[in-house]
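Pasting the structures in now, so scroll down.
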Structure I
Amino acid sequence: MPSRNALAVLDRPLSTLPRFVLLSAFGLGLVVARVASTHSPAYSFLAWNLFLAWIPYTLSRVLVWVRAKNMHSAWVGAVGLAWLLFLPNAPYLVTDVMHLRTAHGAPLWFDAVMLMTFGWTGLALGIESLAIVAKLVAAKAGVAIARTFVVVVALLSGYGIYLGRFVRLNSWDVARHPGWFLREAAEPLVHPLDTMRAWNVTLVVAGLFVLGYATMRRPAAEPAPTDPPG
């Protein structure tokens, strides 16, 4: 039988979905307005980055569905691994603020608001996605394990953002060039003192992710509500 906790998560109204759609539409509208007024495609890459940020949120909902349907553990593992690989794409949008500069004809304040909109949307998608999966972990293994899970995943996401922003790896490289991906990803682990930026980025981004999670969510990784006794 499907887990009652998993079903409870699945059956909750998707109240966050309209908010994320609205935030995404607002950000995309700013990009369209900017391109139309400046005749420059600058910052159009934000649309693709936003699409990537939606993938982990979607996979977290798929993971809930797979658990609720009591499907084979191989499916749970495959979807969970895909979710973990794509999760850094959501908070990655925060680092796009690095592209802010006085150029391409638009006011600096407009570009700042646009980049902050995308950064906030990506961070919110990542936090909600992590919260969904953490509740599944809490229902299965307890709140203490789920809290540890949140911190570990935040650290892995911070490391993933370093790999994406500075090493220029992406989630697709795992499937396309697995050997090369693993070598590049392991470099800071093999030579930790030569790659201090990797650890600085990892810790700072993970800290933002965890604090954002703690601020936006209920106390860490509460288990999903169960049905009242009938």
Structure II
Amino acid sequence: MKNPQKSASSPPVLEIDALKVHFRTEFGVVRAVDGVSFGLDAGKTLGVVGESGCGKSVTALAAMGLIRPPGWIAGGRIRYSMSGKSVVLTDLPANGPEIRSIRGNEIAMIFQEPMTSLNPVFTIGFQIMESIRLHQGLDKKASRERAVEMLDKVGIPSPRRRADEYPHQLSGGMRQRAMIAMALSCHPSVLIADEPTTALDVTIQAQVLDLMMDLKEELGTAIILITHDLGVVA
């Protein structure tokens, strides 16, 4: 993957240069990602397409600073640039305060399986509120209102009632919408969507993709759309 043409005056909001991610296994070292490069411009959408197991999700996790042992970033650089600041994410300690302030706040991610990403013992509203309170510093009442607002924005009916429900009480499509609401609740500059339509029927897939594109236009969020299905990015 190579960078598209970019304006000299405006660097990509997220730039991955010659990224290498390796994993140590009992059979030796696995090169999960081996020299990937691309740039994502502010407010744009970039599709990353490949077969299962080719390293798409690992690339996304690297951008989020979520590679954990036995994996490590063996080479390359990931740079985040926004609002006049530029940070080389691969130079930051994995659990340091700077990467934590960026992760979920300025760069957010929607994971493949919402049922395993959402905590089953907490309500949908509580989980969205926690992200808002952590990154935005809002009090309980204000974060609750923001959570309800985001659920409404992603098209969940009766958002105030749904905020008090648990993940198992929502359909697959609604859980995915809730994940999008959570990811966008802090108005990140970059949204990484890792197979966001997996296990959804075709109609719901189209609705989720349309929703993401509408929110991109409304909020100005740049999106990396990861999929194994060329039809999704068509």
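A few remarks follow.
- Label whose coordinates, when mean projected area of the Cα convex hull in nm² is calculated, return 13.3 (choices I, II): II
- Computing helix-only ellipticity at 222 nm (-39500 (n - 2.57) for each DSSP H run of 4 or more, over all residues; to 500) across structures I, II gives -24000 for structure I.
- Across the set I, II, distance in nm of label points 7 Å out along Cα→Cβ at positions 148 and 180 reaches its highest value in structure I.
Only the coordinates and a few stated rules stand behind these numbers; no lab work does. The structure presented is a predicted model; accordingly, all values stated were derived computationally and were not measured. Cβ atoms are built from the backbone, for glycine too; each structure is taken alone.
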